[in-house]
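Please treat every number below as a calculation from the coordinates, not as lab data. What you see is a predicted model; the values in this text were computed from it and never measured. Cβ atoms are built from the backbone, for glycine too; each structure is taken alone.
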Structure I
Amino acid sequence: MAGLAMDVVSCTDPSAVRRLGLCGGIDDDLEVGEYVVPTASIRDEGTSAHYLPPTVPSLPSLALNATICQALDKSSLPHRSGIMKTTDYRMWEFDEAFKAALRDERVIAIDMEIATLFAVGYAKAVPTGALMLVSDLPLRKGGIKTKESGQRVLATYAEQHLNLGIEVMTLLKQRAAPSLRTEW
């Protein structure tokens, strides 16, 4: 679905695409409610391979990431930047080898869409970035997201997350749009 969404959006020639999403915190220092700005995402899903060879990394627009970090710095909200992993593997939380690989890969968070969005954005020359909210801590005891905990996260952080997204768009309007496309 993420690939389809980016394909459709790319037809409108957007100046940038910024995703507001949820992720599972993998790094021991992350807490629910903190923000992650992905600097890359390991491609462990199927869609991105239809857009880029497997040797091409899944990276966001550096200029867009800088703008996202600027909005976060202005807000003084806790945030981290680092590598995420995108997987379509369901129930990975119960696979000890997969969890060990997450530690070896030194990812700070995990999700199901970011690598696809970055890959399709790169393939279609659409600057793409993300502001991810840690919604659960799946490697900790009792940290796997439930329906109730997910609802609590949305009730507590959704407005703040949306306002940060609006701030990013405001900052982007102040920049020269071509500066986002210098990476192609």
Structure II
Amino acid sequence: MRIRGVKKSFTLVELLVVIAIVSIVLAFSFLSIRNGQARARDSQRAANLSALKNSINEYYRTVGGYPAAPADCTASTNDAAHWIGKAERGKCVVDNFVIGLSPDFIAKLPTDPGPVSLDVGDGLNTRGLVYIHSTGGARECYKVIQYGPENPADSKYKSLWDPARDGVDGTSPTAWAIYSPGCAGK
């Protein structure tokens, strides 16, 4: 015998369990998306370094030397101002941070895909590309350092690990780099 007027419905406990399960699934989804975005940005950083290496090598074959940094700059950048000395920032943090490379050898000098990573002390961006051109010593050389990859120790990018910034044991890099012979330690 069935009682009329009584409806079956979810209890409060059942609703709370469903909400908890949905929340857990959403949390894992957001984490997966964020990790995927970071991996995609690191992939773009590696592609930027490869494009710069190819264009710098083409410049070298064509001109007979490596492209210069802006005048009176020991290092230059278009976005990682934290790594440039205070006195040099006005002239060395510029869009055209590798003189003579763009537009003849590369359409446009790359910028870091972000997000910006600000230093707590000076409030300047620590993530981005820094170009070093050296004419001192036995030979001319160059180095492009990518500061702040989001997964710097990813073994997929081991060929890019910067030997001068790879931690004490060689397994925890903090930056990636491309360079000519003689510039690895810069």
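Couple of notes before you dig in:
- Of the structures I, II, the one that 0.45 was derived from, the read-out being FRET efficiency 1/(1 + (r/R0)^6) of positions 13 and 69 (r between Cβ atoms, R0 = 25 Å, to 0.05): I
- Structure (I, II) behind the derived value 18 of relative contact order in percent (Cα under 8 Å, 6 or more apart): II
- Mean count of other Cβ atoms within 10 Å over residues 77-84 - highest-scoring structure of I, II: II
- Value 21, 19, 16, calculated as semi-axes √(5λ) of the Cα gyration tensor in Å, for residues 85-164 alone, assigned to which of I, II: II
- Cα Rg over 2.2 N^0.38 Å - structure with the largest value, from I, II: II
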